[in-house]
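Trainee: Each structure below appears as structure tokens.
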Structure 1
Amino acid sequence: MHNASQQPIAPTDFASFKQMIAARVIVFSGLEERVARLALDKPEAIAFGTLQSVAKECAVGRTTVFRVAQATGFDGFADFKTMFVQHVRSRNTV
């Protein structure tokens, strides 16, 4: 589980998000890991989804999705989602 007393700085792009996870800057609980795995494997699910749809796809509660966004350094799901929208858009323009 992440260390709440040392909130990481939010990643600026998808590559730095992946690097944070690989470097274990953040360690997620079992349920949180489902959300992180979806974010890595299907970034478009975060980019085009809602808090509710992501929670449903991961079979977790909405608060779990929100906690993952905060644990990653974002203020909430909207900011977390914005990074994924930017990633998907940049991937599709290449």
Structure 2
Amino acid sequence: MTLPPAETPLYNHPLPDIEQWLLSKGCQQDRDHLHCWRVQQPNWQAEIMMEADSIAVRYLQSGGNGEDLQRAFKYSLSRQDLDEAIFAGP
């Protein structure tokens, strides 16, 4: 499957393309909650939730006191921008 150009806003990607992108980044989809994904990197781990108007990312135990950090990104951002923002970590 060929993804749209990286500069394309995520809202112009079909859902299977978004899922393929997340898989290519090492994310695993939650079997019970299909809008939820998890990713683990050497220095951090996160939950990614595909909400109605944005992608919410919760970096687990990444705050100063071991608290979770949460960020939200609009689908109007390009896949490239989201890739850089989400997968750079907390």
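Trainee: Say we calculate relative contact order in percent (Cα under 8 Å, 6 or more apart) for every structure; which of 1, 2 gives the highest result?
Mentor: 1
Trainee: Who wins on distance in nm of label points 7 Å out along Cα→Cβ at positions 9 and 41 among 1, 2, i.e. which is largest?
Mentor: Going through 1, 2 one by one, distance in nm of label points 7 Å out along Cα→Cβ at positions 9 and 41 peaks for structure 1.
Trainee: Of the structures labelled 1, 2, which one yields 12.1, 39 when Rg and Dmax of the Cα atoms in Å is computed from its coordinates?
Mentor: Answer by label: 1.
Trainee: Between structures 1, 2, where is FRET efficiency 1/(1 + (r/R0)^6) of positions 25 and 57 (r between Cβ atoms, R0 = 25 Å, to 0.05) highest?
Mentor: Once FRET efficiency 1/(1 + (r/R0)^6) of positions 25 and 57 (r between Cβ atoms, R0 = 25 Å, to 0.05) is worked out for each structure, 2 has the highest.
Trainee: 2.7 is what came out when distance in nm of label points 7 Å out along Cα→Cβ at positions 17 and 33 was calculated for one structure; which of 1, 2 is it?
Mentor: Only one of 1, 2 returns 2.7 for distance in nm of label points 7 Å out along Cα→Cβ at positions 17 and 33, namely 2.
Trainee: -6000 is what came out when helix-only ellipticity at 222 nm (-39500 (n - 2.57) for each DSSP H run of 4 or more, over all residues; to 500) was calculated for one structure; which of 1, 2 is it?
Mentor: The correct label is 2.
FYI, it's all coordinate maths here, none of it is from the lab. On a predicted model such as this, the values are computed, not experimentally measured, just so you know. Cβ atoms are built from the backbone, for glycine too; each structure is taken alone.
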